[in-house]
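Here, each number is a calculation from the coordinates, and none is a lab measurement. Only a predicted model underlies this, so the values are computations on that prediction, with no experimental measurement involved. Cβ atoms are built from the backbone, for glycine too; each structure is taken alone.
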Structure 1
Amino acid sequence: MRHTKNNSRCGILSEKGFSFLELMVVVVILGILATYIAPRFMGRTDDAKAVKAKVDILAIETALKLYKLDNGDYPTTEQGLAALVEKPSTEPVPLNWKEKGYLEKAKVPTDPWGKEYLYLSPGVHDDYDLISYGADGVQGGEGKNKDVNSWDLD
């Protein structure tokens, strides 16, 4: 005699998928995890942007030093950081300007919050000052709004 198993007689449900209760349990667990984990990652975004601003400022400083080596002085405030990617036509016009410029990608970076870096030459704190005013774009502030300054890099 041949025996065949019938799923319904063995107590195994043949329906596939999750019940509403199972889905709700998963949603609640994910909500609890998000409550504890998300704030830790959210604070890191602001820290990462401040670090990116510092790295950008260091890269711009290197380009400015190369510009000075070739031309004898830093670009003026009026010439701005654009002098690192295209030859200035205003005085003092650089005599030994490097043909491809001084920054990679032939573009002056914006700060991590999408704003231009403030460049002053001569600077208040040094030969030049480079500044990002943070997330709010306003001088001063704390946390994500804290300024990143060339003279105050850690």
Structure 2
Amino acid sequence: MFEINAAPAAEEYVRLTGQSPEVLDAHFFAAHPPMVRTGGQYHVRSIQSANPDGSLTFYCAIDSGVVLTVGEPIDRIEWMRELVETVSREVGTIDHVIGFDCVLNRLDAEDRQIVRELSRLYVDNKIIGFNTYGEQFLAAHMNQTFSGLAIGR
């Protein structure tokens, strides 16, 4: 992507975040994900790199004219607790969850220093799995997602 709001993409992205980072890297991109709204829902469109020419390279396709919004962080621990409760109501007692967590979530968890608490939550709820580079959902590639298969008793 070369431009956002008719300005160099990287420069305008930083302005929209309201931050002044020393470096535009995966950690910054994970903390300030651009999002697109489709079908009434927001979906993350993660940035892979900022380029010397001021453009941004994304992990997924971005069409010209797409309206992006800069996402704000959520309380990931509370969100995961609520997700486990919801899944438990749906499937009953959870035997195991095979989880697929986007690597950008891991970077953000490291930066927020919640890795230990998140790992404990995974262990307590029998969540096993690995990090991914996002998931394919219907016709779209999603980033900064957690998806999984819950196996109930």
Structure from which -9500 was derived, helix-only ellipticity at 222 nm (-39500 (n - 2.57) for each DSSP H run of 4 or more, over all residues; to 500), options 1, 2 = 2
remark   = Comparing mean count of other Cβ atoms within 10 Å over residues 49-56 across structures 1, 2, the largest value goes to 1
inquiry  = Given a value of 101 for volume of the Cα convex hull per residue in Å³, for residues 81-136 alone, calculated from one of 1, 2, which structure does it belong to?
reply    = 1
key: Structure responsible for 24, with relative contact order in percent (Cα under 8 Å, 6 or more apart) calculated and labels 1, 2 on offer   = 2
key: Of the structures 1, 2, the one that 2.1 was derived from, the read-out being distance in nm of label points 7 Å out along Cα→Cβ at positions 33 and 57   = 2
ask   = Just checking, which of 1, 2 has the largest value of Cα Rg over 2.2 N^0.38 Å?
value = 1
ask   = Given a computed value of 3.5 for distance in nm of label points 7 Å out along Cα→Cβ at positions 17 and 89, which structure among 1, 2 does it belong to?
value = 2
message = By the measure distance in nm of label points 7 Å out along Cα→Cβ at positions 73 and 145, tell me the structure among 1, 2 with the highest figure.
response = 1
